[in-house]
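Only the coordinates and a few stated rules stand behind these numbers; no lab work does. Keep in mind that this is a model prediction, so the values were computed, not measured. Cβ atoms are built from the backbone, for glycine too; each structure is taken alone.
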Structure I
Amino acid sequence: MAAGTLYVCATPIGNLEDVSIRLLKTLRAVDIIACEDTRHTRKLLTRYKIKKRLLSYHEHSGSAREDYLLEELKKGVNIALVSDAGMPGISDPGEKLVKKAIAAGIKVDVVPGPSACTTALAISGLDSRAFVFAGFLPNRRQARLQALRELKNESRTVIIYEAPHRLLDTLADFEEVSGPDQNLVIARELTKQHQQMQRGTVKELREYYEVHRPRGEFCLLFPGQTQETETADLEQIISETAELIKAGMEKKEAFKMKAHEYGIKKSILYKYFVDNPL
């Protein structure tokens, strides 16, 4: 008997209409759907009138559940692997099952679709030519600070996931490592009704969430450290900033906008402006 196939299936990260025809065909065709939370996945299946056997598989399932799924695959059972949202295996325990399936000679296929990190990057306004996805930072503060120090000098755009109950701690640590003027983009509740994209300095965003209780899942994105900016480049940026101020924009907002646009710290831009007045 031929072994079954493990289908790694991306599911909507918020809006249930973000499904592909292929995803629906696959979920209808497989024998078992392995999912993080059966209650959560059942909402998607109910929306599209799909009835299938669901098995929970999450970070606390342990190797016994993985071994059971592998045995079923070896018997010829086809299994779809889904997470609560997005692509399984990306900051997700599905990675372990995929590795074991490959090692066992099981065919692994993919049904691509939504992913929070690339969705956030696409509308962040940051450099998307190259990026680093760091997933969730460590729980322990010292380990988290070390991870942020290592990312501080990264030349590419950096993307981090964060849970609402840890957001303020992470922002405080980020401010300690990179300074209050570090530019940051925070994406929240992507594709949902209350989707929110916030841009500003880490200090401004930390102060905002000290007042507004963090809710939902978050993506934090910040620009990589650019190579030393040429004087001619700074002159051009200052000239553009001056035009915004002349047109009526407040000085603080003009510097903030241009610093974010060019991926440099506002303090660097303002210091050059003070030292080299137009």
Structure II
Amino acid sequence: MTEAVAPARGAKFVLTCLAVGLAAGLLSGLFGVGGGTVIVPLLVMILRFDQRLAAGTSLAAIVPTATVGVISYAVHGSVAWIPALLLAAGAVVGAQIGTWLLARLSQSALRWGFVAFLAAVIVSLFLVIPSREAELVLTVWSGIALVALGVATGTVAGLVGVGGGIIVVPALMVLFGTSDLVAKGTSLLMMIPTAVSGTIGNIRRGNVDLLVAVLVGGAACTTTALGAWIATLLDPFVANMLFAAFLVVIAVQMGMRAYKGRKR
């Protein structure tokens, strides 16, 4: 198998990295996702990164992006701090489970299963419209449920290579009755320790292009707050529909990977 040849790192390369970061930051702030669903495919398609390096670089870029997003949502009081830490604790464990299962399960079956999951989430977003006044009430049982959600999120993220936000945000709205803004702010906070942990491991394994991570992450920071601000202006129903459209794009992308994998 021949490796893709990386493009020359001139002005065009830098501008491309900045453009990827601007797009990822806007979507990260708007939907409460890490931005990896945008960064990874663009790094692979445009900059010819292999999948592993793209994923590692994306994870590193997510750290500053998510941090700015959390600050932006925290200003509006839309971050549930303790629930986010419970989610992160579960996600760290889940990531290890996902890594262990990765070599034992069919990637094609996993991807089709995840597409089915996203389809169910998309339908639920039309049925459950969150209230902006709704809060994430923390009890013993909801705390246990949050840890379990974190484990499930980390496991799926490890198996199919997607960020936790596209799982956590709809789950918090549909299952926990949380407002869309709190769900997004909490999701971004959950990602920070998980991304930091993963980035340390990826740097040790040489799976991070630090220059690209800095360029993409730095550019993303300039638009994340804008995305978060736009999210506060949107009607909850409109926000749900936009998020559903975003998930449709991810589902189609995942379905195409599963279909191509079936042929191999």
### Task
Using Kirkwood radius over Cα pairs in Å, for residues 93-252 alone, single out the structure from I, II with the greatest value.
I
## Note on the structure
Highest-scoring structure on relative contact order in percent (Cα under 8 Å, 6 or more apart) (candidates I, II) is II
### Task
Have a look at I, II and say which one yields 0.35 for FRET efficiency 1/(1 + (r/R0)^6) of positions 13 and 165 (r between Cβ atoms, R0 = 25 Å, to 0.05), as calculated.
II
### Query
If helix-only ellipticity at 222 nm (-39500 (n - 2.57) for each DSSP H run of 4 or more, over all residues; to 500) is computed to be -13000, which of I, II is the source?
I
### For 117 (volume of the Cα convex hull per residue in Å³, calculated) the corresponding structure among I, II
II
### Read-out FRET efficiency 1/(1 + (r/R0)^6) of positions 37 and 245 (r between Cβ atoms, R0 = 25 Å, to 0.05), computed value 0.00, structure in I, II
I
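Kindly point out which one of I, II the value 17.4 was derived from, the read-out being mean count of other Cβ atoms within 10 Å over residues 69-76.
I
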